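Chemist: Each structure below appears as structure tokens.
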Structure P
Amino acid sequence: MRRLLAFVAIIIGWVLLAVTAVGAFLHFFTSRGTYAIYATALVPLTIVTGVAAFVLFLVLRRWMALALTVVAITVLCFTQGPLWVSQTAPAGDRFTVVTANLQFGGGNVDDVAAAAADADLVSLQEVTPEALDRVRASALAGRLRYEYAIPGPQAAGTVLLSSRPLTDEQRIPNMVLNNLSARTPVPGAPSTRVLAVHTPAPLSGHAGDWVQDMGLLKDQLQALPDGPVIVAGDVNATWDHVQYRDLLTDGFADTTSQAGAGWRPTFPTDRFGDRPLAAIDHVIVRGFIATSVRTFSVSGSDHRGVVVTLVAS
């Protein structure tokens, strides 16, 4: 019986190691199909399988398997390391950016308003016409007087709110959902390009839409002239997707990485006891440094919102 248990434990250990190795591989693999894209979003969780494999092989004294497990864990830690090391922020006035997905317009606008009490910019996704009416009647509109909104059915609508005037407003062309662009002054950067973005979920049969829109978003960022930029929204991609990291060129940076905020999952909140598994809501910047990143609950939505404090660099 003891030999049988040891054999089963070894098999389990190798399975756990395989999952960990696949996680490390997916970080560098350009995922295009629905299952690969979803699996890549869960890469940080494979640290757990790696540690479990390490403990099993250590107890069983399987030294070769243990060495391979250490290699896999080391590679995983290397891929996640940039999210945990903060940058030094310069002196200057801080300001706040908030992004939240309202899940087909059902998210509680008052929850967003409470989290955005000191916000200068707010990006809202999945804003239906009815949800836009609630936004306009809420404390959000009272504090953030300037609005660029293109509402739509289900996931299509997007809204950008600002405490300062918005100019040069335009819908980013050719993207599946309404992605918005405008200019506004913020502390330390009087002419900042702001994008409120939402790429489509890579659902079965629609992964190509996600791949296309991630490419279009990359092209949009690369086409922008020099100057400060803030991109906020539901990108339906995590740090581990190659397509997401491809956005982080030409001076663009992930604010979670800048602030050393670590793994901040935001989706889904309607399963697993309100414990999200994937960090798909982001603020990306050029010409700014994030000093803090936190998430907050939005009742009625399957996403957590994100609050980022920035300073011009």
Structure Q
Amino acid sequence: MAITSRDVARLAGVSQPTVSRALRGDPRVAAETRVRIENAVAALGYVPSEAGRSLVTRTTRRIGIVVSDLTNPFYPHLIGPLHDALEQHGYRMMVFAERSDSQVSIEQLVDGSVDGVVLLTSSVGSPLPHELHRRRLPFVFLNRESGLGLGDAAVVDNEQGGRLAATRLAELGHRRIAGIFGPQTTSTGRDREMGFRLALADSGIGLPPELTRRGPFEFDTGYRAMQELLALPTRPTAVFCGNDVVAIGAMNAALAQDVEIPADLSVIGFDDIPMAAWETFRLTSIGHNLEKMAAAAAGLLVERLAAPDAGTPPRRIVLEPHLVERATLAPPRA
């Protein structure tokens, strides 16, 4: 038979409501009484019911994580640190997969099953942040932003990352440089492209439409785009990709046509996922600290949950990117 809080109360010599108050940290419970209850809990091996605790405290200690594509290697490497950061604050995660053919319903998030939400894959202008704000459910953007000015955010400086990539390619002497960017409907796709274009312009290098491609942050985007770029009468000598997965797709397409990397084609990705460092790829990438970004997002959300009605304006933590140079960069052939 399962041990209940009433069993704990009998052993500790207190009432069942006193046990409930002690277990949720109520300061009105005397220290001596708390010790007796804790000893009884340990002796009986009692595990408090999360559902019962939720009814009393009106909290679930659960955070909803909204992500669009768990098959993308980037997101598991971000969700891991996010899980650890939330766990340190006493919260558990519930993952909601947001797909183009089956959008996450706002009712799934506001039915009382979660205390707050982390948005990993918001598109610019997405209605979800607006609905969460309207329903007064605390949330935070992680990695991407919606552009609506709602909600706290922890992101990398994507524009600066694009600038770093363009500046390095220009320093190596490349002049015919291509870009395979992410969707303009995402802050990451938009800002990385913007920074890249601006830095190229500063170096006196243009980025003509023929050398520009866009698509989802997927392997196939890089593969197909590189096939098209290599079919041009004059091929590019370098390419900047919207993320590492796109870059790996581009590298595979180039190698399939016997294009040598980096002798014939230099490649830079973005995010520096662990796969980028594999000996097979040794991909140069724009890196940033995923653990720090996840911890920042968790901290922002927990602070908001602690004072949901404080009325403080949305806060934004921006991490600095850096170039991680490996084996996919070289000056263009003479």
Structure R
Amino acid sequence: MTLYAPEPPRSVSPAPHDGTVLQLAPLPASLESSLAEHHRTVRLAELPDPAGYLRDHGDEVVAVMTRARTGVSHDLMDALPRLGAIVNFGVGYETTDVSYAHARGIEVSNTPDVLTDCVADLAVGALIDVMRRLSAADRYVRRGEWVPGGFPLTTKVSGKRVGILGLGRIGRAIARRLEGFDVELSYHSRTAADDVPYRYAESPHALAAGADVLVVAAAGGDGTRGLVSAEVLEALGPRGYLVNIARGSVIDEPALVAALVAGGIAGAALDVFADEPRVPEALMGLDSVVLLPHIASGTHETREAMAELAFRNLRQFMTEGTLVTPVPGA
């Protein structure tokens, strides 16, 4: 299956490139098929001596295909003197130092927009799940414990105060969906937006203090590490809920675990964690927590759209020297 479809360039880079594409992580079958069909591709992890390959053939590599969880290290960039593009399968790129890449003349791309709907859908579904205890009720029925009036009352979703931390593409899509539940929306981002009717909170702490539910949709990376701190969770309070579909690093995970165990917040729905796939053991037995295996973009339709866009970025770089969706500089 060929994924490439021409699209006008959106970035500036040197002339077309001819060389090896280095694949750093597993990718969807359709994308791997297109890589094999159109480009000389080497899967680094499958080589018997990756370090030897980089030493002997690093100067043949002109592009790297990776994904958000893997990224590209400084050392690897340094080992590839002709590297011109880092193509990410995924919207996140916090595991790649973009400033370092740009300083070396390396462009970086990601796959924005195409996963926005599915991530926003899951955020709303997870919010409903944790507040209405859907997963917990399912387990209750499966354990054969259903007796009349036996399952505890839960919390209404409609009409609640929802704060969104990070009003980018995904944050806005979440807000639009939640408008249908007649919630009171507020948000915090680095700067206030002048094109939305939602209330702007000056800080994550202020956002949490004025919300019944805090939805985390901020980008990952060092700039947002631990943004949801113990103090923010305390401001959310024992009747508040947290939903995270962003990155595990955005939340102080030990503080979150402590709050959930002690009842400092009412519950959480988590699709991401600080050290995936490892999940804190203390959360496993809590019916107040919905635990998901990083599946926000995990639909057939979205993953194929991500694969197509990633391949178009690579193909355009190799043939025209430009990227379709370049990541801007800092």
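Please treat every number below as a calculation from the coordinates, not as lab data. As the structure is a prediction and not an experimental result, all values here were calculated from the model. Cβ atoms are built from the backbone, for glycine too; each structure is taken alone.
Chemist: Figure out for me which of the structures P, Q, R the number 22.6 belongs to, where mean count of other Cβ atoms within 10 Å over residues 59-66 was derived from the coordinates.
Modeler: Answer by label: R.
Chemist: Consider the structures P, Q, R: one of them gives 35 for percent of Cα pairs over 30 Å apart as calculated from the coordinates. Say which.
Modeler: It must be structure P, since only it matches.
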